[in-house]
Structure P
C-alpha cells in the first residue's frame, strides 16, 4: 500500500490548494464548489469524488465554536447591545464558513482518492 502512494503528492497540500490529488497540477474545481469532470493535466476522472455534506458539517462545527466563543467572550467582557452582536458575528460566521468550504471539500476529495474510498455496496 505504501508503494502505491509513494509517488502521489500530499493529499493535504493538493486538497487544500484545490489541485488534482494524483498529479498535483490540474485544478480540481470548475466553479466555487463544482468539481471538474477530469483533471486537465493527467486526465484523472473525478467521478469517484462524492464529499456530500461532510465538509459543510465540519466547517459549521469549527466556525460555530470559534464565532460563538468569541461572541460569548465579547458579551462577558463588554456587554454590547444585541444589534452590535448581529452586525459583527453574523457576517463573520458567513465569511469563515465560505472561506473554509472550498479547501475542506478539496481535502475530502483528495483523501477519498488516496484511500480509495467509495460508496458502500452489499455483496450478493
Structure Q
C-alpha cells in the first residue's frame, strides 16, 4: 500500500511541476524566450521517464531557458503544427520560432548541452 501511495504522489508531483501549454497560450509563452517544449502523452512510458528528467533539469537549467509541456492528446493541432511525429519530442524554440526537434529520452546532461548549443 505504501508503494502505491508513493508512486501516485511521485506521479502527481511530476505531472504538475512544469507548466502546461494549450492552444490559447502557446505562442504568447514562447515570445521573447528560449524555450524547450516537451510534447508528450499520459499513456507513453518514455514520456513519463522524460518528465522526471525534465523536472531534474528544471533545477539546473540555464537562467535563459524555460521549459513547458504539451499533452498531444489534448492539443493535437499543436503537435501537428510543430512537426511532432514520435514521443517524447522536445521542441526547441527561440523567440517563438522552432529551431529543432529532438525525439526520445535525453539525460539532464544532454539537455544542458542542447540548451547551450541552441541558445547561445
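Laboratory data are not the source of any read-out in this text; all were calculated from the coordinates shown. This one's a predicted model, so the numbers in the text were calculated from it and none came from an experiment. Cβ atoms are built from the backbone, for glycine too; each structure is taken alone.
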Quiz item: relative contact order in percent (Cα under 8 Å, 6 or more apart) was computed and gave 36; which structure, P, Q, did it come from?
Solution: P
Quiz prompt | Entry that produces -18500 once helix-only ellipticity at 222 nm (-39500 (n - 2.57) for each DSSP H run of 4 or more, over all residues; to 500) is calculated, selected from P, Q | solution = P
Exercise. For structures P, Q, calculate FRET efficiency 1/(1 + (r/R0)^6) of positions 42 and 66 (r between Cβ atoms, R0 = 41 Å, to 0.05) and state which one comes out highest.
Key: Q
Exercise. For structures P, Q, calculate volume of the Cα convex hull per residue in Å³ and state which one comes out highest.
Key: P
Exercise. Using the calculated result 0.7 for distance in nm of label points 7 Å out along Cα→Cβ at positions 26 and 82, pick out the matching structure from P, Q.
Key: Q
